[in-house]
Structure I
């Protein structure tokens, strides 16, 4: 797997779920920082199979820059705040305010707070996360304004100068596939296809061109559309003289 290193003295902590976006962010961080650690969260998610995908992905991306992994159990905390279609066997639908009921209120805010607490103790300045508001489900805690506000709050509350990095913020899923290819070539694309998990329903039985999933939940649909757009854009232009004898 190839990548161009642009080293700084900073070290990074990557929010690493086991999905496409976080795996791409991990590769992105490994290309930039001399030390990279990862953190995952158990929060009662229906697709907890994503946690099983984390170790194989880390193994595939293993290098001397990849440091420790951390797992934080937030199941009781998030589960105690109420059920959503992400944490209970509830049909996925549009809920109050036009948001899908897969939205888990406060989830990303808790993730970033926990990540900052780990980064504080581990001496890590950069916190890398896969939030995106270009091609997403409308979650307010994925917006750039939210991330900037969290960076300010965490820096004030912990007397640190954390930098919250969101390399996918302005990339749609097609551009995320392209970024993966640029970072690690076809080898990284293959890792994402075979080892990551994004499906909200936790389906690891059905293999599609874009990877594993049910194919119908919002996460699968976003991933499939992005794959199709990326593949279409990557095809060489048709040769108008090819069929002329």
Structure II
């Protein structure tokens, strides 16, 4: 089984770290291919970044389909391009926010999200509503750690995320924490040990869900709004990305 884990930003070191976290939980026989777009932003930290990230996701899904990928994981907490990727893909496509919310809701009656910049909290709030988790998500907390600072030991990212998670558990009366950035994946186990509650990283949750769906022989429906995109000619910057007839 091949699962392509797509980092929608263009920072190669983050792509490698995400791929390592994904491979660490993959079942024997599962091959993780960590990819990133050939264009876009070095980090996804707002709506404008997300537009380019979503376009990059579709680029990587097309390439992965041609290379024989069985499933895809979108490794950005905004789940950019998820619906478009599902139009393109035959196999399952899992967004890490969607996966994390589902898993956390099965581990506790209420969970809190700890993410990076406060300005991105509204993006997570929109996803909570879109996915129907208003009753189980009790709070979304920004740490104001920039995405690329997660890789900088001088930022004390672990300490700041730990403090925010402790505050969230007490303030929200939550029983679990969801990490709101793919770049936090390598901190998950330490945080869980320190907090004493389930800490859900969406990258590994999405990989295991993707494996399960592929093992069950299930793929993305091609009926309704996930039907393949209508073939047409795109122009300008989008010219190489126009849908073609299958």
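No lab work stands behind these numbers, since they all come straight from the coordinates. All values reported here derive from a predicted model rather than from experimental measurement. Cβ atoms are built from the backbone, for glycine too; each structure is taken alone.
So the values come out like this:
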| quantity | calculated |
| --- | --- |
| Label whose coordinates, when mean count of other Cβ atoms within 10 Å over residues 157-164 is calculated, return 17.2 (choices I, II) | II |
| Highest-scoring label, criterion being Rg/Rh (Cα atoms, Kirkwood Rh), among I, II | I |
